[in-house]
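The next part holds the structures, each set out as structure tokens.
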Structure 1
Amino acid sequence: MNFLEEDREKLHKIGVQTPLDLALIIPHKYEDYTLSTSLQEDHFATLEATIEDRHYHPKYMRLKLYAPRLNLRLNAILFHPRKYHYEKFTLSSTHFLYGKVNLHNDQWQMTQPQIIVQAGIILPKYKTRLQSKTVQALIKKYMTQESMREEGLDAKKWEILHRIHFPDRDFVQAFQKEGFDRTTLLFLKYLEIYNHLKKLSSKRVRFESIASLQGDATPFIKSLPFDLTDDQRSVIKEIQHDLKQPIAARRVIMGDVGSGKTMVIFASVMLARPYRSILMAPTTVLAAQIYEEAKKFLPKTLKITLVTNKSKKGEDLSEYDFIIGTHALLFRDLPDDIALVMVDEQHRFGTKQRSLIEKLVSQGEKRPHYLQFSATPIPRTLNMMQSQMIDISKIQQTPFPKDIDTLIIGKKSFHDLLAHIRSEIEKGNQIIIVYPLVQESETIEYQSIDEARGYWEKNFEKVFVTHGKDKEKEEVIAQFAKEGNILLATTLIEVGVSLPKLSTIILVAPERLGLATLHQLRGRVSRNGLKGYCFLFTHQPQSKRLKAFAQTTDGFEIAELDLAYRQSGDLLRGDIQSGKHFKWFDPVTDEKILRYAMEELRNSPL
């Protein structure tokens, strides 16, 4: 249904794009203008009343009223009266009045009486930039049975909606006692997520692919000195199916920390042959690491190059089969026949950067196949929602079983922590200590890197220090990987770097970080089956959130915990962020409702 031109500006003001958006502007209360036959303490009443006397004060107006239908005299008080009230509330004038009534010194009193034009109606009140009467008129005009059927709602669902917006007195009285009943609340949860999914589906854009890719990854997989996990093999099959299609693939591959996404990236390169592939990684260290592994595991016949800010600007990239780089790729002339674009740790790039690399190698309306890799699992419900826009794969198994002990400690345990650190260094293992700040802060009761480094450098050898603003941070991390004992850092160490000798990570002030970030940081240890330790150094050792985190190393379970503690953001306006977005639907508890809404949307003939 199209909105009439005369209404579009009003609807735009209240954020309405479709009739279903309008239907989901739910009343926050109802005003019942049915003439009262009796009065109840602390309840609203509607009376026909005549002004018998009035008294002015700079801050209020007092009225004496007579209600003939109840044969009752009562008082009324109106705070902060305006010119309108002085003009209307004249002696002997009669009005329909609506307001809350109470017994005051054994006499009924109405507070803030409101003049109503028409008695005997029920007016829903809406919290919008428009008057409630205007909103209800728009709803009456556009929330028809036909328009809701066009949105995919059957007659029964329309009836529930209609009763919410045009209720009878029984409905309103029940609402005023206890709010919406359980059936109505479940319906609103359903309707909200149904509308959200519908919009996500409409955002899914399909483009013709540059080429249908028929490459074979089997020889590469057989050449590996280890077996791929079942999850890796399963995801490679899904990617193979995508790449063969005439429609450009759009798939996100979520893999828990250390799940072996790199081998899936290399298998995808082989599936794209004889066409070229490109991979964009967020840091020079990570790009270089993948480049070294590519040279080690991919066929020697494949020409591979690394592009960073330090690479030669004039180099001809058209002689390479697989181009690995950082965002420096965005400023280079890329070959025309790149048929597969991949982005690693995709959440580290902005939406514009991710789409720009894809557009740089597009051919008119034809697009390359596009794979995004992420080591940040998202909860099942958000995963299911995003699947309306893009295909999603999960790698949950890890090639090496992780053996990490997570321990919550405080100042009393510092001596034992030092003994552990010395023991690990003697074994040839490495330690990372993550601080919340670089410099001292009066508002945070923890040491910063600047305050702490003197102690570590005095008592231990080969201590390295870096942080987010350090221009040499990637070089420092690379040097630490080769020869360091202890690295003092901020959360920049979160993503990607391979440190095979890292056995211990100490997270200072972990309560300041999201669970997903804590999991990413903990994932730096035990990369190759090494016994790992994660110490949460906190002044809040009884934190339920930290205790829950310490009890699992499964990134997908942690994503569920993170959602429960932080709630979800808005998938339509950008990346998932914290902060509650839905009014009725709860991603933590309403998975069944989500599944039902998805099924309804799938079965809709529209």
Structure 2
Amino acid sequence: MGTHSKLNRRLGAFAVLLFLMVAGLSVRLVDFQVVKADEIQEKSLKSRSQTETLQALRGDILDSAGQVLARTVFRYDINAAPKNVGPVFQTIDGVRTERSVEDIALELSQLLGVDFAELILKLDGDSEYSSLAKKVKAETFNAIKDMGVPWIFTDQFEDRLYPMGAVAGNVIGFVGSDGTPLAGLERQYNTCLAGVDGQQTFERSAEGLPIPTSNQTTQPTQNGGELNLTIDSNLQFFAQQVLADAVNELSAEWASAIVIEVETGKILAAAEAPSVDPNDPAAADSEDRGARIFQAAFEPGSIMKALTAAIVLDTGTANEYQTVDAPDRIYLDFDDEYIKDSFDHDDYTLTLAGVLRYSSNTGMTNFASVIPRNTRYDYLKKFGLGSVSTLRFEGESSGILHPASQWDEMTNLVTTFGQGVSVTSMQMGYAYQAIANGGVRLDPRLVENCINEDGSVAYTPEQGSTRVISEASANLNLELMEKVVEFGGVGKTASIPGYRVAGKTGTAQLKDGSGYGSEYAISFYGVAPAENPKFVVGVTIYRPEGVSNSANATPPFKAIMQQALKHYRIPPSTTNSRNFPSDKYGKVDVND
């Protein structure tokens, strides 16, 4: 009985102990499953959950026809963590299978185009990082992602591409390797082009793989807007090729060409040579990575005479028949200075048409110097000189146009024929646009609009206009400018068969210290068809080697203007220009 009783007591004690243990576990279980369930679940989720940034794509830049000039794609660096490399267990069609490291490496080598033996070496070791491949495309990335290998990870980044290379590269600008906009429209319109990154969270399985059904976007991605330009990439490409040939043939420092649609003020081409390929901006010299059309100012020389003639006509100082003396030089009453023409000649007595035709500095001085300097200054300001445009292009130059109160006697005279003042190619182009547009200068247009990802319009530049001269003065001035192309010694090389062309040559001596040296900027700016202007084309070639006249500027002008007329299917002229006398003898430039 004693033994049996002891056994019963022990069993009872064990039962009580077991009961207490079960009760305790039950209490803990209730505590875990009920009382602390939310807390435990939250901690568990945090341990499994990860947050990643969803990169927004930078917006495209398009030309006037919708052709892509700049776009962004995702690229991926494929990496591995060698310390975690091992067989991977995967469930395929309900069957759990094991893939060996060698099998995975073989598939990777094929996808990445990397030698198998080399790849195996990269997977060996105890480091946490090993680069397998750089900048792979999205298709390759997706194929590797579908392999479901937990010890392979990727770094995603944006790659900015410029499909047309250097076409409009100086205007578009470029971005850095980290996607930061560094120049041109890329930087100026970054607010339009840059997107807003999003975020998403997801859970990982015990094998370290993302659980597909766990993805949750916490902040949506907003891709950048689409920037639409007025640039015609076909015309732009053609103009750049013409300029590249000219720079090469003349050993010039640089050349520029601007094409403006007269009625709209749109810039159809803003070409330069040398140019920069935004895909590889480092390949270009630093001074060639900007946009000289907007940023480089130079003394215009005789292309200014078209503006001065317009001022003479609009102020009523002279008409198409009045004449002035035009000797080969004028001696001044101060500082023993003189003004001279580019060539020695007998004394002329010229009309405005004759002054433009012969490009006489002395003749233009005598016509315009009687106009109050404040009046001429005000006209030049209305033509757009001396201030930046509404484009506000990065680094845009205002040129130099000092207030009339600061003009000394020499400046007052030489500004009539393009010295003592500096301009950009764009400024001079729009001064000619004003003459071609019935006397109204339009604000330049380079950007059409910015379109949001959802198709709504985010931004459309406003365009203003300025009445510079009367319509009658503008039309008459254009007719006088035709005589430069019809009968001018150099200007006639700018003529285009079948079309009436008006324009002006320019040869500007470049400053050398306090005076002028033996280097030049040569230009030709013109309009066609003269009777119904459609385009202004302005060409400037800077520091051509051994060149001292504008004869080499007319062939590029002619080629680009011809291409514009052909490309936009502008019909040939059906009328002839009027006849105007060139001198006091009534010598008439007859256009039969």
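Read-outs: derived from the displayed coordinates by stated rules, not from any lab. Remember, it's a predicted structure, so these values are computed and weren't measured experimentally. Cβ atoms are built from the backbone, for glycine too; each structure is taken alone.
Tell me which of 1, 2 gives 61, 33, 21 when you compute semi-axes √(5λ) of the Cα gyration tensor in Å. Please report the intermediate quantities before stating the final value.
On the way: 1: 61, 33, 21; 2: 77, 24, 20.
Structure of origin is 1.
Among the shown structures 1, 2, from which was the value 10.5 of mean count of other Cβ atoms within 10 Å over residues 176-183 calculated?
Working: 1: 10.5; 2: 13.5.
Derived from the structure labelled 1.
So if we calculate FRET efficiency 1/(1 + (r/R0)^6) of positions 384 and 472 (r between Cβ atoms, R0 = 35 Å, to 0.05) for every structure here (1, 2), which label has the highest result?
2
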